[in-house]
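These are the structures, in structure tokens.
Nothing in this text is a laboratory measurement; each read-out follows from the coordinates by a stated rule. Nothing here was measured: the structure is a model prediction, and the numbers come from that model. Cβ atoms are built from the backbone, for glycine too; each structure is taken alone.
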Structure I
Amino acid sequence: MKQIFVRPDRCMACKGCETACAVQHSADKTLFSAVLQSPPPMKRLFVEAAEGIRMPVICRHCEDAPCLRACISGCLYRDDHGFVRRRKERCIGCWTCIMLCPFGVITRDREKHIAVKCDRCHRLDVPACVNACPTRALVMAEPEEVAADRRQKAVRAESGG
């Protein structure tokens, strides 16, 4: 199953991925209506910068997900494709998932008093954030493809090429 991978060396911190995510989760799924929507739609990923590195931080749908283990209401669950999903009607707003997410990507909807996290746009194909990235800092790939690409880069770097 393909996953979303981040290539920090390509990120310009344009926040196009954040905008695309918010628009995808807006009522009409258009930029114009999203800007006018009240409350505004919530993004599910965050472009952050630290020590000269910029990159989108996104839910990794961890295999041993601390948020999933901590969810006392059964709001969070793993679907048939291995993604950590949310049943918003079961969220009780205890925020335990927020406290235990190692990436800090689960947030709260203050209006609805529920946890919000990446849902991969409810698609198995390419999510909105990946489609919106102009530099391909976000890519959909199999883990083996990413590992092979990094090995090739390491070989090229060692050989001076």
Structure II
Amino acid sequence: MITLRTISYNDFFECIQLEPFEHQKQFVASNLYSLAEAYIASANGDFVPMPYGIYAGEDMVGFIMLAYDPADPDDGDDESVYKICRLMLDKRYQGRGYARKAVEQALALIRSFPYGEAGLVVLSYKPTNDRARRLFSSLGFQETGEMNDDEVWAVLEL
């Protein structure tokens, strides 16, 4: 069974040791970078970071970072959204369906609106990341045609 657990001091080191395959590193920031980004976002009030370890039973097999980004008319953000900022499965645990189950768990959590209402889940991925494109498309995400730097935006209506 796949579960998401908040990253704690006790499993921080385990989380930052997880890695994708070498050829996949171009698609995702390291877990250390992601946790540092979450800390800074939280400290500055930029958005609400939601970093989780992905567990298969008692084994941490990956990392997912969600975020709640409330509407801020001062910045031109007219609607609140949840984001899937990162998703990575350690190379030892890929090919077992864990990523899909983790995203399904994340979407269930998001639909409980833990930090506030929102109408969309947004994410982005590199156009050459076919595995991400297939996974998110199969879960109902639709590409918007917009780019975020060098990544394709996709959205899911809640």
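3.8 is what came out when distance in nm of label points 7 Å out along Cα→Cβ at positions 7 and 95 was calculated for one structure; which of I, II is it? If you can, show how the numbers build up before the last one.
Details: I: 3.8; II: 2.7.
It must be structure I, since only it matches.
To which of I, II does the computed value 3.3 (distance in nm of label points 7 Å out along Cα→Cβ at positions 23 and 87) belong?
Values: I: 3.3; II: 2.0.
Computed on structure I.
For distance in nm of label points 7 Å out along Cα→Cβ at positions 31 and 63, which of I, II scores largest? List each step's numbers first, then the result.
Working: I: 3.9; II: 0.6.
The maximum falls on structure I.
Taking volume of the Cα convex hull per residue in Å³, for residues 47-110 alone for each of I, II, which is largest? Provide the component values of the computation, followed by the final result.
Numbers: I: 103; II: 83.
Going through I, II one by one, volume of the Cα convex hull per residue in Å³, for residues 47-110 alone peaks for structure I.
I, II: which one has distance in nm of label points 7 Å out along Cα→Cβ at positions 55 and 103, as calculated, at 1.0?
Details: I: 1.0; II: 2.4.
Structure I accounts for this read-out.
Here relative contact order in percent (Cα under 8 Å, 6 or more apart) was calculated and came to 20; which of the structures I, II was it taken from?
This figure was derived from II.
Taking mean count of other Cβ atoms within 10 Å over residues 15-22 as the criterion, which structure among I, II has the greatest value? Show your work: numbers first, answer last.
Working: I: 21.2; II: 15.0.
Comparing I, II, the top value of mean count of other Cβ atoms within 10 Å over residues 15-22 belongs to I.
Which one of I, II has Cα extents along the principal axes in Å, as calculated from the coordinates, equal to 55, 38, 32?
On the way: I: 55, 38, 32; II: 43, 33, 27.
For Cα extents along the principal axes in Å, the value 55, 38, 32 is produced by structure I.
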